[in-house]
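The following blocks contain the structures, represented as structure tokens.
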Structure P
Amino acid sequence: MRYMNFGGRTIGDRQPAYIVAEIGINHNGDLALARRLIDAAADARCDAVKFQKRTPELCVPFHQRDRPRDTPWGTMTYLAYRERIEFGAVEYKTLIEHCRRRRIDWFVSCWDEAAVDFIEPFEPIGYKIPSAALTDVWLLKRFRQTGRPLMLSTGMSTMGQIDAAVALLGTSDLLIAHSTSTYPCPLPELNLRVIETLRNRFDCPIGYSGHEVGLPTTLAAVCLGASMIERHITLDRAMWGTDQAASIEPQGFERLVKYIRNVEAALGTGVKTVYESEIAVMRKLRRDDRPQITSVGSSVN
């Protein structure tokens, strides 16, 4: 059995999946929109929301900084766009207080060490290490220095790179999330059986961070043993933004949470049981005028 504590919850084998609504940058730098996304996640009974934090001048690659980007605020450089959608301390204080009012956990994926330093005073329940940072040795070490539980996303990574990252981080208070970093992701590239591969390879909980269109494949991830489920949330998939098309709208998120809880109830304990509801059916359908098997060793009755 593999477990970790995250937000006061035990996450791991045969525990209810911890469901995360990834707000990410779908707020487009709009604080009111971010609050509405928190409300949608709370109304859907998600366990947590997650934001992203970058220090653009540190984590935007040099070759992309001056590239023009068409945005709702006009054409600007990619660096200026990234700066435009970042929240500062005042905005985070507002959002964290809103999460407290709605009784929903929150955490953040940080893309550089300065972003970790910015978020740490707010005392998140943990951090997500984004797929883009899985190979960043200095950033991985900074995450570990916080002493907080970590979610390691594995998109764009080879198994050798995942092995090396886990060797650096250790498996204590670590959850590894299978992911494919395509938005939206074609179904054949979801490769959900990697969840089983990771479960067999690492002694820690395994999760799933999905970027596909639709809900059934996320339910399949739960059936394969994912202990944490993360999907992007949006108010409207037609909204402007790079992640909107791979996101789920509020009503869809409500269905997803309901379906996951139904699937978990249906999976049961794995112990074969004759239920009380079956007794009357058994008495009706099994013949009592012929020898009957009762158990191994007694063969017939």
Structure Q
Amino acid sequence: MKPAPFELQTVHSVEDVLTLLADAEREVKVLAGGQSLVPLMNFRLARPAVLVDLNRLPELQYIHERDGGLAIGAMTRQSALEHSELVARLAPLLAESLPFVAHTPIRNRGTLGGSLAHADPAAELCTVALALDATLVARSGRGERVIGVDEFFVGPFTTSLQADELLTEIRLPMFSPGAGWAFEEVARRRGDFAMVGVAAVLQLDREGSIALARLAYTSMGPRPLRAPHGERALVGQVPTAEMFVRAAELAMADLEPGDDFHATRAYRLQVGQALTTRALQRALERAQSTARRTGHQAT
């Protein structure tokens, strides 16, 4: 298997990339980690006329604390995130999910921005970005655009990025005291794409009730999906095991799993409900622990 002929451009600045992306006469694709794009090119499912290699752009490789949250350059390697103390402290859900992403050699080359821009509905990092309410920054010759993650994922392998835009930064808001998180997935083998995955975030108020809930899913629809009915069933409630079971049932009605050679729709719904209940319980335990540790007491 070989890709169709293409022109390779190596660039040394974001401005160089934007100039190439502005070429409306040819299809231009950017190469980040290449772990997803290169196989598509080898199967000739992607046939760009120009391939722009971003791997010599250190200006897009960083992890910074900003306003209590994180600002991450789009070309930051997944392995760098996996081993970052800042990520572990400020975005622990992201840190927890990374070992589920493929295998170490893939994470050594794969990038956060590349995974999000590829928008595979089975990708863990897309789901985590949705659960964390990430903000994405795109640049073009027309300027900079800030995109909420709810608007970013449009469909399978499709985002709201325009043809001349480059994803440059991912921003994750701070975790407040009383916040808890969990990531759960089931795959045939460690490192495979998940048949079902869920990322849960809970925020407790000072009385111990749930002030905020987010449930985001991998491989449960044509794009990463939230479960608004499941989330609304949690907000304002004092958490109990029975309530988590009910919320997990409601969450499944928000999702759009299908049948494929990995799993059936029925299997995904059954496993998704069980994983949701488990993730909510783990998120609650962590929320209560962080609340006690920070003086944001939950009863």
Structure R
Amino acid sequence: MISNKSKIRKALVPAAGFGTRFLPASKVIPKVMFPVIDKPIIQIVVEELVKSGITDITFVLKPHVEAVRQHFQPFEALNLILKNSGKEAEIEKLKKIEQMADFHFVQQREGRHGTGIAILSAKDLIGSEPFVLCWSDEFFKADPPTPKQLIETYENHPGAVLGCIRTSNPNDGARYGFAVGDAIDKYVTKAKSLIEKPGVGKAPSELAQIGAMILPGEIFAYLEKADKEMEVNRELFYLDGLKLMMVDGYPVYALEYQNYKYYDTGDRFGYLKALVELGLESEEIGVKFREYLKGLKL
């Protein structure tokens, strides 16, 4: 059933959204490039992948937007300006970003929309290997990093592995998809069904799927099958492929993350919270920022 149990070394990061909740700021600058202190959101995502042992990262981009590609590739004109200004430390900092992993870029294919289409756009670059899929407008700070927690779970339970948080908040039923199944150890559940956003107060379990996941190479064939079978005007989601895989008996596991802090920078309030919390934790400006906040007359 599982055609490839090789060590996971690849990750796929879709970054082709339009960030409409951040317009007009996101009209030209992709939302995933918005800074959290001095790093764009997508760089924080990549750093957590690299800490987890990922060495090959593919980004799915929308047409005519080059900011993500430019950020992870050498910028010789800037390097020359920095060199002439004696800013060698800044050049080295940029080189470390460019050399974190082998980076690849692919344009999201036209036609149907949805996360499933973003995944299919990278089929040729990912190939038949299992890979980490994570989103570019949210991130976790965790020990160990959440992608590493997923990889370690996959090594013990080969299959698809969905990252989850445990929640009993009734409002989360309208925000997340949920996994239902049987616990096979303290933090891992073998899923019997996956329910996408059941509605407020209607969550069928406490395991809300959020953040990264591990998908096997077989996902591409199942997404292609789902794409052919569904009506033209529907979006194709990664769950459409996973559900077909489960029908064929493919194992899907839900991992409850441990020791994590989640930052949802996909909406304005979540982005603002990330700025404040990480600003307070900053070694360089945290003390000054805390004193500033204390002095505000609210």
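We did not get these values from a lab; they are worked out from the coordinates using the rules stated. Keep in mind the model is a prediction, meaning the values are calculated, not measured. Cβ atoms are built from the backbone, for glycine too; each structure is taken alone.
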(request) Assuming 12.4, 43 is Rg and Dmax of the Cα atoms in Å, for residues 70-109 alone as calculated from a single structure, say which of P, Q, R it is. (result) R
(request) State the single structure among P, Q, R that was used to calculate distance in nm of label points 7 Å out along Cα→Cβ at positions 22 and 262, giving 2.0. (result) R
(request) Taking 16 as the value of relative contact order in percent (Cα under 8 Å, 6 or more apart) derived from one of the structures shown (P, Q, R), identify that structure. (result) Q
(request) For structures P, Q, R, calculate distance in nm of label points 7 Å out along Cα→Cβ at positions 46 and 278 and state which one comes out highest. (result) P
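Distance in nm of label points 7 Å out along Cα→Cβ at positions 118 and 150 computed as 2.1: which structure among P, Q, R? Spell out each step's value before the answer.
Details: P: 2.1; Q: 2.8; R: 1.2.
Comparing all candidates, it corresponds to P.
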(message) When FRET efficiency 1/(1 + (r/R0)^6) of positions 62 and 286 (r between Cβ atoms, R0 = 30 Å, to 0.05) is computed for each of P, Q, R, which one produces 0.00?
(response) P
(request) For mean count of other Cβ atoms within 10 Å over residues 6-13, find whichever of P, Q, R sits highest and give me its label. (result) R
